[in-house]
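Bear in mind these aren't lab numbers, they're just calculated from the coordinates by the rules spelled out. Treat the numbers as computed from the prediction; the structure is a model and nothing was measured. Cβ atoms are built from the backbone, for glycine too; each structure is taken alone.
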Structure P
Amino acid sequence: MNKCELTSEEIRDIAFTTTGQRHSSDWKAYRYGKLTSSKFGRAITVMRNPHQTNLQRLRDELYVLKNVHHVPAIRWGLDHESVAIDAYQNKTGSILKPTGVWMFRNNVIGPSPDGLIFTDPHGACAVGIREVKCAYSMRDVKVEWPAEWLNYLNYLDCKNNLKNAHDYSHQIQWAMAAVAVNGATLSSGPRAI
């Protein structure tokens with residue numbers, strides 16, 4: 001696993017082996033010490049402002065294992081992710097398949113999208129990645145119009161697009177590059193897709 005450069009076949013094998021993500025011990029082991037997509041925003045902050053505090057935070061995120069499953073916002077997201085995925089599939093007719101870590105050839109950087117999007121029922125070729133963010137700030141909110149999301153989701157701009165400078169944008173862009181797809185969908189569920 002500490003090999004310097006990965007082949008395309010090894011990258012696909014890692015993605016397959018680590019499918020199941022948080023339920024997979026391989027996924028947890030493989031991510032240790034790697035720059036995963038959820039940490040890309042922190043890495044960009046360090047590059048822009050290499051202050052010792054920022055560097056230490058990034059080191060801690062990479063090398064200090066923390067159990068955050070008891071945090072209410074994390075628990076909410078984990079408990080409602082499947083609801084958002086089901087709603088998306090029902091509304092769009094797209095097929096979502098779970099996936100694992102998609103390493104870059106350098107074996108240092110690797111995102112874990114929440115799923116791959118397929119339009120073909122046989123799943124021959126992924127057309128995009130899927131990220132699900134079940135915002136804790138929306139746990140008691142029933143949104144009827146997309147414009148109302150702006151009151152609760154600080155990562156959307158006034159047109160309900162993902163803000164380019166937000167950490168989620170970095171996460172999604174890196175995941176798209178790793179999987180080599182041109183599309184992505186972000187769910188802000190569980191009630192909205």
Structure Q
Amino acid sequence: MAQINEIEQHTLIALVEDKPGVLNRVASMFRRRGFNIISLAVGNSEQAGLSRMTFVVNGDYRTVSQVAKQLDKLIDVLEVADISEARIVARELAMIKVSTTPMTRGEIIQIVNLFRANIIDVGGDSMIIEITGEGDKIDALYDLLSPFGITEMSRSGIVAMERGKSNGLTDGHKNNNVHSNGTGSS
């Protein structure tokens with residue numbers, strides 16, 4: 001178990017109401033506490049009207065726990081969980097545009113194939129490569145393509161799920177009668 005004041009990377013997931021302003025309120029809460037979000041991914045969840053947020057942040061256990069509690073108090077946040085210690089599957093998507101010439105194109109294709117990445121666009125002097133995987137895999141491909149000249153890169157941020165039957169959240173919110181902060185309707 002990690003020491004209480006040891007700075008580590010934490011993965012938090014939150015189930016939030018899918019409506020305007022929620023992302024701003026969540027980001028503002030992190031900003032007010034001087035917390036830097038390393039990665040943030042937001043998208044529809046398996047339940048209509050709810051979105052799932054995945055955050056990656058650095059901090060010690062006590063500080064991250066406090067931030068998670070504060071996040072859980074926000075009106076539009078139904079539930080928050082730190083899944084850092086759980087068995088998770090985490091992935092990220094990146095698109096990398098690399099400069100090419102007729103001389104370098106074959107070598108770039110070989111590198112892309114080694115990483116099981118995809119070439120999704122080819123132009124006269126560039127290629128766009130799509131890669132999905134853990135951050136280290138994306139970083140390694142980036143490093144190998146850098147000598148050819150990377151002109152642009154965009155990364156999605158990490159999305160994560162707990163392995164097995166659990167959805168990573170305590171309550172699970174299996175019905176749509178859930179209101180803000182996890183309280184059910186009467």
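Tabulated data for the structure shown
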quantity: Origin of the derived value -11500 (helix-only ellipticity at 222 nm (-39500 (n - 2.57) for each DSSP H run of 4 or more, over all residues; to 500); candidates P, Q); calculated: P
quantity: Origin of the value 18.4, where mean count of other Cβ atoms within 10 Å over residues 31-38 was derived from one of P, Q; calculated: P
quantity: Highest-scoring label, criterion being Kirkwood radius over Cα pairs in Å, among P, Q; calculated: Q
quantity: Entry that produces 0.30 once FRET efficiency 1/(1 + (r/R0)^6) of positions 7 and 47 (r between Cβ atoms, R0 = 30 Å, to 0.05) is calculated, selected from P, Q; calculated: Q
